[in-house]
Structure P
Amino acid sequence: MLKVTFTLDDATIARLERTARRLGVAKSAVVREAVLEYEARADQLVDSEQARLLAAVDRMARRAPTRTQEQLDEELASLRAARRGVGAAGGA
């Protein structure tokens, strides 16, 4: 483990000490657990990001298609064939 130094305000220190005492663990254990939980939440989209991305999808869904279904089918067939070719050759 690596020893680090942080500057925390008095209220945060009090919370940290209170939590460590209540759980019967070292303050460093509380900090490690808090960082793990924060990281898991940080990987999720916040409401504003989710709303922005959904709005972009909605805008795209309302646009008129630029290619025919036949063109899309041909492109998909080409992509599938190319993937099969790579897999069959055992390549990258």
Structure Q
Amino acid sequence: MSGESSKRFGPRYGSRIRKNVDEAEKNDDDRYERVAAGIWRDKKTGEKIAGGAYKTDTGATQIMKKALQKDLEVEELEEAKEQLEDE
């Protein structure tokens, strides 16, 4: 159940906590390395980006895309409503 990262804790803290540590410290994106909490560096270019403390992506991108999509849908509905009212 425990991964490599949390083995340093041995049997302490319980399996759930160690599992959470493994998930938090697992870096899915091999392109970036963690410099500090929230600061990531591209291994190839050296470019630094801001991200989450333990992951490069905080999920804010997905939330923003959903919000923009809803905004576009509302605009489309308003345009369709105007066209119906004009007829």
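A short reminder: the numbers here are calculations on the coordinates, not readings from a lab. This structure is a prediction, so every number in the text was calculated from the model and none was measured. Cβ atoms are built from the backbone, for glycine too; each structure is taken alone.
Suppose Rg/Rh (Cα atoms, Kirkwood Rh) works out to 1.34; of P, Q, which structure was it derived from?
Matching structure: P.
Once distance in nm of label points 7 Å out along Cα→Cβ at positions 60 and 76 is calculated for all of P, Q, which comes out largest?
Q
1.00 is what came out when FRET efficiency 1/(1 + (r/R0)^6) of positions 36 and 52 (r between Cβ atoms, R0 = 25 Å, to 0.05) was calculated for one structure; which of P, Q is it?
Traced to structure Q.
As an exercise: helix-only ellipticity at 222 nm (-39500 (n - 2.57) for each DSSP H run of 4 or more, over all residues; to 500), calculated from one structure in P, Q, equals -24500. Which structure is it? Show your work: numbers first, answer last.
Numbers: P: -24500; Q: -15000.
This figure was derived from P.
Kindly point out which one of P, Q the value 2.3 was derived from, the read-out being distance in nm of label points 7 Å out along Cα→Cβ at positions 44 and 68.
Of the structures listed, the value fits Q.
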